[in-house]
Structure P
């Protein structure tokens, strides 16, 4: 094992003395950095990837969570032999400072391209918090001592959970949606894990997005993208204020992006208005071997890919009926794909789809990655390494599906991040690209790392942290 021998019954094992630091600390505290927006204030992306730019490289076990940084420490989660871990490393040299085991056995029931530890932890300078769907929420102090644990009901999410917890104005916020019912968004006290508020999301059946805070003109709201719509909640008490339609019905992965006066939303899981196989009666006649008027997973061959059977089988009895297929088909017909901008609803509540959508288009839409807002442009990377940029205020497509180069093709699960001027893209093939995205696309630097790269990179100062399937790289200065 990577960690060597762990004493029986030990939850936390010290590996080295943690480094100490003084003065203001640089931070990348949660998924996609400050407020999950992917922009590093004061960060500086490298313009080259020579050997001198590899500050250190550390071996780490598998996981899709992104690294988070607070001062001289880096945290990430990992899984090895059905055991989940929170790992703390030195930002200075990549040494493992401590590691802590997560209670229970992680579930392997996730999409073939995902991980049971996909949720990125969040750190606030006093504690680090992690969400593990097979257990719930846990908090540790910065030296690895467990502060509290909050078991939660294990959600049933087709393809596995993809959401991450965030720190929002002193509240630890988590959105847990699932097909088994009980979908909700909640805020807990980071001091003890006790519930501050909890709001049901009865229309939500799956969620792979992370909540963001929308702070403007004296108002602070939480925005959550999900099935068919995005929703704005009052952060202080979780009260639903507004909704806007226009998203896919399943597998909505991109999180919201916000500016001072607008929120930008995107989805493309099935392409909009997707249909399930037609002619269920004919399907029954051909495949219903026991003639019970229902289809098992083995019988329903057209529904076996990518969680379709579980999506239709709402009561989870292992059988699909004609009624269930009809309900699922009607649900999917309400779906839309694309990108759109929503202006500030201000005091308006309820459905604002017809009154506050500023612009909408279906050009260069990514399935998984979240956009990044850079210099007034919403920048998206699609599979194939194709970049599209849209003017945030007008919806004008500045550049569409411009390629990052032949080596930067393949799938993209890691979202782009920025230092406010340039953008970093990371492909599943392990290719990292830094580019300027203006009226044209200009590639500044590119390198290929070892193995698949699914985790979104982190940027602190002049140093870029990139996680592959088996290593964590610190690149830059």
Structure Q
């Protein structure tokens, strides 16, 4: 075990207690270190990234209480759990008043301790993940946000934070509406280039000749309609980032010209004889299957390798459906502020509908749906009828095609449901119903009384 690996520190002057807890943690895969004195504990915390300290209250020399006080000075966010015998519970309670997270009694019940440790890890790691997005949000321009609590989105946030300080080219893949440009913005504005321009161009929006003039720019008189000089995107992105959206739609001839600029870091505007040196980071994105494009030759392999030093795969909204409530609530707050509305909430019924919808347009479609609902709703909460009809229609269609099952797991409820169905089939004829059910008529009457169903004589 190295100091870099450890997350838990166990402090106790009793060697046997230390060894016993350490061995349990080791078997459970929890990285930990041990110390038999407060002095040694302080030395370790100063050198290692310790998250949790498990300390005895009563120790010779510096007590657990004094140790906790010193630990909080070094690292205020550290979590301290006190171990105590029955006779020292009052000390442990006092420790909690002064900042201890909890206390446990000796002899330690290992399973209870492990549950506490894992709960603390989950809280700490969750906070760290939130901070990843807070850092990204802090850097992004106003009105742009990248959010998520799903594992996929947390991994993307971690990757963005890692690569933002580099100049590596990035290729962002994903369906339309998944937030590819948001991810590109996050990379740019979290980097040292963030103070310079983020230049975006949609490669699918221009025919090949116009795309060339947009990227390279041109001199006055370079062609018939060139009545004035135009600065191209390459030049505008100098010192910053060039975002090439829908790169998969770029024609092979234009791909070759782009590759040359990326390799040589210079270009020549149309109609000019002088080349211009440029320094920009390139981020490209596409919703196209580049694997197929490489196979059929419509996308150059050398350009692909130049662009995808790092690849980010943006998930569809259905793949991160657990993030829908978080995103929906964010959009509701955001649009309420933009429309000068009071805070507007999303009803439970409406949220369930949002969670079940397929979202072919992904996050963009969700944002537009919430924007429409906030704008049109007259109440202080959004209901299902504030959404477009297709959301409700999809759920109604799904309900019609799915086999209907009793929603309750209670055997009594299932029996009652079946008896009522048989009575409906026999038009409330108890004798016929009893025959169909395979029971005596009196038994049927007793069951109806038991279930609170009023009966009349046949």
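The numbers here are math on the coordinates, done by the rules we state, and not lab data. Just so we're clear, the structure is a prediction, and the values are computed from it rather than from any experiment. Cβ atoms are built from the backbone, for glycine too; each structure is taken alone.
Looking at structures P, Q, which one was helix-only ellipticity at 222 nm (-39500 (n - 2.57) for each DSSP H run of 4 or more, over all residues; to 500) calculated from, given that it came out as -15000? Walk me through the intermediate numbers first.
Values: P: -1500; Q: -15000.
Traced to structure Q.
Can you spot which of P, Q the value 4.6 was calculated from, given it is distance in nm of label points 7 Å out along Cα→Cβ at positions 73 and 345? Walk me through the numbers before you get to the answer.
On the way: P: 3.9; Q: 4.6.
It traces back to Q.
Quick one: distance in nm of label points 7 Å out along Cα→Cβ at positions 97 and 249 came out at 6.8 when computed from one of P, Q, so which one is it? Before the final figure, lay out the partial values.
Working: P: 4.8; Q: 6.8.
This value belongs to structure Q.
Out of P, Q, which structure matches 10 when relative contact order in percent (Cα under 8 Å, 6 or more apart) is calculated? Intermediate values should be presented prior to the final figure.
Values: P: 15; Q: 10.
Source structure for this number: Q.
I have 34, 27, 23 for semi-axes √(5λ) of the Cα gyration tensor in Å, calculated from one of the structures P, Q. Which structure is it? Please list the in-between numbers first.
Numbers: P: 34, 27, 23; Q: 53, 45, 20.
The value was obtained from structure P.
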